[in-house]
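Just so it is clear, none of the values below were taken in a lab; they were calculated from the coordinates. Values in this document were obtained by computation on a predicted structure and should not be read as measured data. Cβ atoms are built from the backbone, for glycine too; each structure is taken alone.
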Structure I
Amino acid sequence: MDDRDGAKVFTEGIIEVKSLSSGYGRLQILHDVTFAIPSGKVTVIMGVSGCGKSTLLRHLIGLKPTPPGHLFVDGADMALFGPREWRQYRKRIGVLFQGGALFSSLSVRDNLAVPLRVHTRLAETTIRIVTDIKLHQVGLTEFGDFMPSQLSGGMRKRAGLARAMVMDPEILFVDEPSSGLDPITAAGLDELLVDLKDAMGMTLVVVTHELESAFRIADQVVVMDAGRILAAGSPEAVRANRDPRVRQFLERRADERTVDQERYEKRLAAVGVKKRG
C-alpha cells in the first residue's frame, strides 16, 4: 500500500491495528485507527497532547480492553487472549513509562530485579548478573544501589529503560522518552534507544510529541490528530505530506482561535465577573 505521496506504508507487521475506535464512557477518543507495526523497526506515534496517543498505547500494551477484530499480534486477535496468551505476550514486551515508574522504596537494582523475580525462577546470583548487565547497557553501572530519588530525571529514564529490557523483550514500548529532559540528555536517550534496537533486534514503538526526537529515530512515523491518523509512512514521506493539519503540527503553528467577545462578556456577567475598563 502507498500513501498519497507515493511512499511505502507498512500494512503488515508484528502488531496490526484495524479500524479501532475507542473511548471512555460516552467520550470517543480513537476513530477508525488502522496501521501496522513492522518487526525490527522503530515506529513513532506522534501528535499534539490529547490526540489519542496514550489511549492507543494502552490498547497496544493490554491495559485497555480491545473489542474483537481490531488488534492482532502475529495474526492472533488480542481480544481472544486467555490467561496463558496474556502471560506470553507480557513476557514478549517491555514498557518504559513516561516518568520511569520506578518503585521509590526499592534500589535501582531491585527495581530491575522485579520482573525477573515475578516471571522467572532464576537464582538471586543470576538475577544480580542480569541486572548488572542491563545497568551497564544504559550507562548506570555505578548506580545500582542508589534509590530513584537520588537520580536525575535522565538517569531515572535510563533506569526505567533498563527495567523494561531486563526480560530481553521482543517489543519495547516507550512513552514520551524526551519528556522533561534537557536537549542533550534527550538526544543521548534517543541514541541509546536506536543502539539497543540495533544490538538486540527489538521492535520499538515510541509515543512522543517531540518532532526532533521522532524524526531522529523513526523508521515509520504515524501522525495522529483528534483520535485519527492523518499520515503514516517513512519520515521523508511524512515531512512531505501536504495535509494542512500535518503541516501545522510539523511547522509548530498555533491554532487560530476566534473569540466571540460579546458572548464571552455575557458569560462573565452571568457568573458575576465585572468587565474592567
Structure II
Amino acid sequence: MRNTIHSTAIIGTSVRLGEGNDIGPGCVIEDGAVLGARNRLWMNVYVGPGTTIGDDNQLHMGAVVGHIPQDLAYAGAPSFTRIGDRNTIREYVTIHRGTKEGTATVIGSDNLLMANAHVAHNCELGNKVVLVNLASLTGYCVIQDGAFLSGIVGLHQFTRVGRLAMISALSAVNKDVPPYMLCGGRPAVIQGLNVVGMRRAGIPGPIREEIKRAYKLLYRERLNVPHALETIERECQSSEVKSLVEFVKTAKRGICAGIGTAEEVDEEGESILPRKPPQGATAR
C-alpha cells in the first residue's frame, strides 16, 4: 500500500514512513521522524525530530507533536516523543518532547486527546486515556490506563493519575489521584469511586466491592494513610487493590484529600458520593 503525500507537505531527510500513510496539505515532518503504517495526518500537522509514531493514528488539523518543550531548562539536547497505535489527536493538540538529553514524552495506544489538549515534556500516558478539550498536563505527569480528564483540567508537575480515575472539569490537581477514584475541585479532592468506569472496564462485582472497601478505609474511616494501607493489605487480596496500595505508597507528592465523611450509596450499594442536602434544607 503506497503512501499518499500532498504536494505541499514537507518531508525532511531520513524520515521513515511505513505503508498506507495519508499526509495532508501543509504538513511538516522533520528530519529523522518515524511513522508506522496507515496513519492519517490532516492538514498543517507538525511532527518534530526524534518523534516515533506507530500505526493507525489520526492527527487532526494543526496538531503539534514533538516540538521543543516549554521549559527554561531545555538546552537544545536531542530528546524524543514516542506515540503508540490507534490514537486520535484532535485539532491543535500540542505534545512536546523530553527536556533532558535522551529522555522522552511517551503516549501509549488507543488514547483520545481532544482539541487544544496539552501534553508537556516527559509526560507518560498509558492506554485508553481521554483528555477532554483544554486539559493540560505539565512536565513529568503520569496518566495511567483508562483515566479520564475532563475539560480545562490542570495538573501540577510530577502529578500522577491512577488507572480508571476520573477528574471533573475545571479542576486543579496538585497531588496524586489514586486509581478508580472520582476527583474534582480547586484544589481537587477525592469525591467517590468511578463505578461506571470500573463496570465498563469489565472489573467484576466482587473486585469492585474490594475496591469500595479499600476506598472506605482510605477516605472514610478517619485512619491515617499508613494505618489504612495496613488494613487494606490485610483485608483485600485482588491485584487491583494491590496496585492501588502500591500507587499510594509510591506517591511522592502525596495523594488528594477526601471530601469529608458524608456518603451516599446507590441502590446497588456501590457508588460513594458526597451527600447533598434536599433543596432548601440546611446542611449539618
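Each of I, II could give helix-only ellipticity at 222 nm (-39500 (n - 2.57) for each DSSP H run of 4 or more, over all residues; to 500), but the derived value -4500 comes from II. Largest in relative contact order in percent (Cα under 8 Å, 6 or more apart) among the labelled structures I, II is structure I.
Which structure, out of I, II, was mean count of other Cβ atoms within 10 Å over residues 86-93 calculated from, if the result is 20.0?
On the way: I: 15.2; II: 20.0.
Checking each candidate, the match is II.
When distance in nm of label points 7 Å out along Cα→Cβ at positions 198 and 230 is calculated for each of I, II, the greatest value falls to I.
When FRET efficiency 1/(1 + (r/R0)^6) of positions 102 and 246 (r between Cβ atoms, R0 = 25 Å, to 0.05) is computed for each of I, II, the one that comes out at 0.10 is I.
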